[in-house]
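Enquirer: Scrolling down, you'll hit the structures one after another.
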Structure 1
Amino acid sequence: MRKKITLRILLLLLIPVLLISAATYKSNFFEIAKQIEIFTTLYKEVNMNYVDEVNPAALMDKAIKEMLDDLDPYTVFMNEQDVEDAKIRSSGEYSGIGALIKTKKDRLLVVEPFKDYPADKAGLKAGDEIIKIGDVNVADVKDDASTLLKGAPGSKVLLTFLRNGKTMNTELNRKDIEVDAVPFYKLIDGKTGYIVLNEFNRKATSQVSDAIRDMKIDGLQNIILDLRGNPGGLLNEAVDIVNLFTTKGQLVVSTKSKVEKFNNVYLTRNNPLDTEIPLVILINGRSASASEIVSGSLQDLDRAVILGSRSFGKGLVQRPKPLLYGTQVKITISRYFIPSGRGIQALDYQNRDESGNAQRIDKKNVQAFKTKNGRTVFDHGGIMPDVPIENQQLSPITKALLADDLIFDFATQYFYDHTAFQISDFRLTDKDFEAFKNFAKTKNFNFQTNTEKALNQTIEAAGKDNFDNELKNDLIQIKSKIDVEKLILLNQAKSEILAQLTDEIVKRYAYRNGLYEFYLTHDTAIMKAKEILDSPKQYNSILGIK
């Protein structure tokens with residue numbers, strides 16, 4: 001009898017809660033339904049009555065993208081091909097020609113052929129521009145034409161491409177391509193293992209583990225793990241990489257969301273590979289997401305020295321949600337926090353400037369945290385290295401040169417203008433830098449500083465306000481002085497520009513593996529990492545180990 005009375009009381013107490021929850025859900029549902037009905041009616045009226053023909057699919061695609069752009073750059077709509085590409089990236093396997101391809105206007109640019117794969121064997125080079133795949137003109141393909149390069153293993157494909165203004169043809173057989181998470185590792189000086197981890201696909205942990213085990217046979221005593229340029233990938237792989245160097249049951253990362261089921265804690269699940277071996281991790285401004293979980297967690301645990309420049313600062317977690325017709329939406333569902341409790345997200349997408357650009361988290365909201373050994377670290381700014389290296393963080397002018405493909409295009413020209421040489425002795429000169437500056441001029445490189453952008457707006461406003469010619473002339477003279485200052489900026493970035501050019505040129509002659517070999521004797525960060533690992537006293541001092 002008491003149990004029945006207790007149950008009734010509980011039900012009476014729950015009824016108001018359920019009613020409130022239902023009312024809230026009903027209110028939200030009505031608002032969503034209302035907005036969808038308005039949009040559907042609008043979409044129908046535009047499609048039926050607009051003066052010119054419209055493409056309904058293109059119109060809807062743009063509407064979806066514009067809506068999601070207002071959130072953050074990681075919440076995106078994925079069509080069927082995007083979904084397939086995401087599966088390939090996570091698995092590290094696909095069938096194609098074996099080359100890194102970039103879509104460029106009405107052609108496909110070969111960025112990098114992979115050694116001994118079909119593209120390489122067929123004679124394709126970085127800088128070749130594919131204009132025809134079989135009987136299909138790339139310019140006529142409205143979607144991503146690079147998908148036409150994929151196909152069944154063993155199937156033939158005829159490519160027409162441009163090289164130095166000449167039209168050429170080649171035929172190749174497609175092949176199963178395996179994208180290694182660890183494209184290179186090597187034991188340096190008989191004791192220091194250098195491991196490059198390019199991405200966090202499903203092979204990441206096993207390949208890092210295999211590399212360490214292999215080098216241990218030959219006397220491995222220290223490790224340099226290179227995460228520079230690694231954009232991230234699978235969260236579980238990041239946790240398992242940390243697990244290689246830390247004990248089972250260690251907190252690596254936690255996620256926090258407004259949705260309760262997305263609040264998770266990720267602990268190491270396996271026995272470690274080695275908890276004692278000295279470890280230095282290399283990062284830069286293009287190390288993001290899972291790379292920041294690995295470097296940040298091992299920094300918080302004082303298990304590794306972090307060396308390089310500040311990482312990207314992506315502290316948001318995404319999850320794909322299936323939609324209709326094989327499409328998906330990848331949604332930011334939570335923020336992640338590493339062992340000290342700090343988040344590393346650098347940009348606030350709810351706080352944008354007049355141009356719609358997300359702002360960096362306000363400094364007044366940045367907090368201090370402590371590592372396991374009591375060292376002070378900070379949140380909301382990516383991962384700051386324990387040992388910063390100059391010229392690892394690219395200047396805006398160098399980023400602009402890379403974005404405009406000027407460094408890539410100059411390397412292409414250099415490759416065809418120079419015969420092969422001894423890679424280990426390769427060094428660009430002042431004369432080469434002057435040649436590059438002249439090359440950038442001929443390509444109408446148009447880098448605008450923030451000052452110049454503001455000045456151009458002022459000149460335009462002065463014209464509209466009918467200010468006298470003397471004032472407009474003064475503004476134009478200021479603009480010419482800014483042009484002189486830009487040349488100074490270009491010269492100031494000389495060392496980092498030459499470093500980027502060197503990387504690109506060495507790859508042309510020696511492929512990606514040759515570039516990593518080149519790094520072992522020429523890369524500043526690797527040299528510094530070796531110095532730290534060769535000095536236990538310096539290594540322990542950085543980590544606060546007494």
Structure 2
Amino acid sequence: MVAFVLLALGHGRAASVATHSTAAQVITAEPTLLPVALPDLSGMHASVREQLREAYASLMTLQPETGVEPPVSEPPRGDRSEAYGELGKLLMAAKSLDVAERCFRNAQTLAPDDFRWPYYLGHVFISQGELSRAVERFEQVLRLRPTDFPTLVWLGHVHIELGQPEAAEPVLTRARALGPDTAAVLYQLGRASLAKRDYAAAVRHLEEAVRLNPAAVVIRNPLAMAYRGLGDLEKAQSNLDRTRGRAGPGAAVTMPDPLMAEVSTVLRSPEVHGELGQQASARGDWPEAARQFRRAIELSPDNAIMRLNLALTLNRMGEARAALTELDAAILADPSLASAYFVMGTLLERSGRDQEAIDRYAAAIMRDPGFRVAHLRLADALRRIGRLEASLSSYQQVLELEPDSQEARFGEAMALVRLSRHADARERFHGAMSVHPDQPAFPQALARLLAASPDPQVRDGQRALDLVQALAKEQKTTSVAETMAMALAEVGRFAEAVEWQRLAMSVAVEAGHPAAAQRMAANLALYLRHEPCRTPWRDDDPEYRPGPEVEPGLLR
């Protein structure tokens with residue numbers, strides 16, 4: 001009689017020992033697996049509950065019968081490993097990390113040569129804050145797949161988080177050899193250099209990461225710290241400034257990671273499809289974004305945010321009518337959703353339905369009084385249709401929310417011009433120039449007012465000429481050329497005014513605006529008769545009619 005000692009693999013737990021006697025064969029022992037039960041599913045979406053229960057039931061059908069000897073029909077371990085792994089991925093995506101860990105450990109016990117299970121365990125441990133255990137699992141992956149790129153990057157990341165930059169660098173160097181133009185590797189190398197206070201190397205790596213992925217603002221903070229370490233405070237501040245108010249899809253450093261991509265897409269839930277839609281939007285894949293948002297809506301028809309996101313996507317795809325339908329549905333689902341009213345207003349404005357747009361902007365503001373952009377679009381629309389006093393009130397609302405708003409300051413001054421309050425408008429332009437000295441729209445508008453105002457107390461031809469001559473050094477647009485002609489005519493230099501007016505007309509024609517050039521002929525006739533202009537802006541000038549170009553058939 002021969003005695004066999006059968007060791008069960010328990011991942012650090014006490015192994016059980018069993019002894020069987022046989023005269024002819026070795027019986028393969030069933031490894032000891034951790035018990036797995038589904039967590040509380042009551043807080044999950046119905047589709048996710050169904051998905052988890054199906055996966056768990058599938059796993060249970062593969063469990064071997066209990067007994068002294070394994071039955072002949074015992075399921076292959078590979079099938080059971082896959083079943084545990086699939087359930088683990090679902091649980092990991094659903095943030096049930098403790099049960100997911102048990103599933104992945106069982107999957108690894110049944111298939112110890114499959115690199116996927118220690119990889120997922122590494123990510124579970126990162127999420128749980130158990131970084132040393134994550135290192136162990138990623139090192140297991142690399143023993144199975146020495147050139148697995150995502151594992152090398154994640155292992156480097158964890159070493160840095162543990163304060164071990166010296167351990168991170170060789171791992172990340174191996175990753176860089178596999179993916180030399182991957183921003184994620186350079187970002188982690190930069191962090192490692194920063195942790196070692198090698199600021200020059202940190203700047204070199206992080207600047208290259210920014211070049212490869214300029215939208216990833218997360219790179220800017222360590223880059224600012226590296227420049228500060230080098231004593232370059234100006235560049236440090238510049239990088240910090242670029243991080244403000246920027247977040248969301250596209251702001252992080254990403255890399256190809258097929259296994260984690262499986263986890264992020266495995267659940268059938270509105271949230272997952274919504275996130276995938278956002279990711280598609282960030283990379284400009286509008287058809288895929290629309291597909292994901294529609295799948296989210298199929299699972300949750302009353303989800304107003306998903307319908308709003310779908311509307312925004314359809315609008316980007318040129319399907320404005322379909323976008324309007326989704327906005328109606330979003331408002332029906334959530335009448336307090338200010339953004340839906342606002343987007344609807346923009347569509348109506350583009351279609352030339354100004355009063356309806358005004359009503360939607362007002363509805364958005366009623367639901368969110370701090371909605372600055374809605375106040376601004378309302379003010380512009382009111383000014384466009386001639387409700388000037390009301391537009392002034394709306395511009396004031398914008399300036400209370402954002403005192404330095406260039407658009408509100410300009411719009412307010414132009415509303416005053418249309419009300420023939422030229423002295424007040426002049427003061428607004430002067431004030432805006434001091435706040436925004438690099439914004440050319442203000443000195444140009446002021447120059448026009450000083451050159452062509454019908455109010456002699458406002459006109460100042462020489463000051464107008466000084467302003468526009470400074471602008472003309474940098475740009476020769478139609479508007480600048482026409483303003484130059486007005487100023488020259490006001491100081492009596494009519495021959496030069498004729499030349500500049502003809503230049504303005506030719507630039508307009510070259511830009512594809514022959515009708516505008518024809519309208520400019522009226523001022524040309526004035527200058528030919530040695531008469532100055534007394535109309536700073538014509539009624540059809542864009543300064544008088546702010547807003548998008550009207551598309552009459554947009555919503556048909």
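Just so it is clear, none of the values below were taken in a lab; they were calculated from the coordinates. Please read these numbers as outputs of a predicted model, since none were measured by experiment. Cβ atoms are built from the backbone, for glycine too; each structure is taken alone.
Enquirer: Out of 1, 2, which one gives 12.0 for mean count of other Cβ atoms within 10 Å over residues 260-267 as computed from the coordinates?
Expert: Structure of origin is 1.
Enquirer: Also: Starting from the value 7: which structure in 1, 2 was relative contact order in percent (Cα under 8 Å, 6 or more apart) calculated from? Write out the running numbers ahead of the final one.
Expert: Values: 1: 10; 2: 7.
Only one of 1, 2 returns 7 for relative contact order in percent (Cα under 8 Å, 6 or more apart), namely 2.
Enquirer: So helix-only ellipticity at 222 nm (-39500 (n - 2.57) for each DSSP H run of 4 or more, over all residues; to 500), computed for just one structure, reads -20500; which one of 1, 2 is that?
Expert: It was calculated from structure 2.
Enquirer: From which structure (1, 2) was Cα extents along the principal axes in Å calculated, if the value obtained is 96, 73, 64?
Expert: Numbers: 1: 96, 73, 64; 2: 126, 56, 39.
Traced to structure 1.
Enquirer: Suppose FRET efficiency 1/(1 + (r/R0)^6) of positions 324 and 340 (r between Cβ atoms, R0 = 41 Å, to 0.05) works out to 1.00; of 1, 2, which structure was it derived from?
Expert: Clearly, the read-out refers to 2.
Enquirer: Which one of 1, 2 has distance in nm of label points 7 Å out along Cα→Cβ at positions 244 and 532, as calculated from the coordinates, equal to 4.2?
Expert: Details: 1: 1.8; 2: 4.2.
Corresponding structure: 2.
Enquirer: Suppose log10 I(q)/I(0) by the Debye sum over Cα atoms at q = 0.12, 0.16 Å⁻¹, for residues 300-515 alone works out to -0.77, -1.06; of 1, 2, which structure was it derived from?
Expert: Computing log10 I(q)/I(0) by the Debye sum over Cα atoms at q = 0.12, 0.16 Å⁻¹, for residues 300-515 alone on every structure in 1, 2 gives -0.77, -1.06 only for 2.
Enquirer: If FRET efficiency 1/(1 + (r/R0)^6) of positions 364 and 492 (r between Cβ atoms, R0 = 35 Å, to 0.05) comes out at 0.10 when worked out from the coordinates, which of 1, 2 was used?
Expert: Answer by label: 2.
Enquirer: Next up: Of the structures labelled 1, 2, one was used to calculate semi-axes √(5λ) of the Cα gyration tensor in Å, for residues 124-307 alone, giving 31, 23, 13. Name it.
Expert: Label of the source structure: 2.
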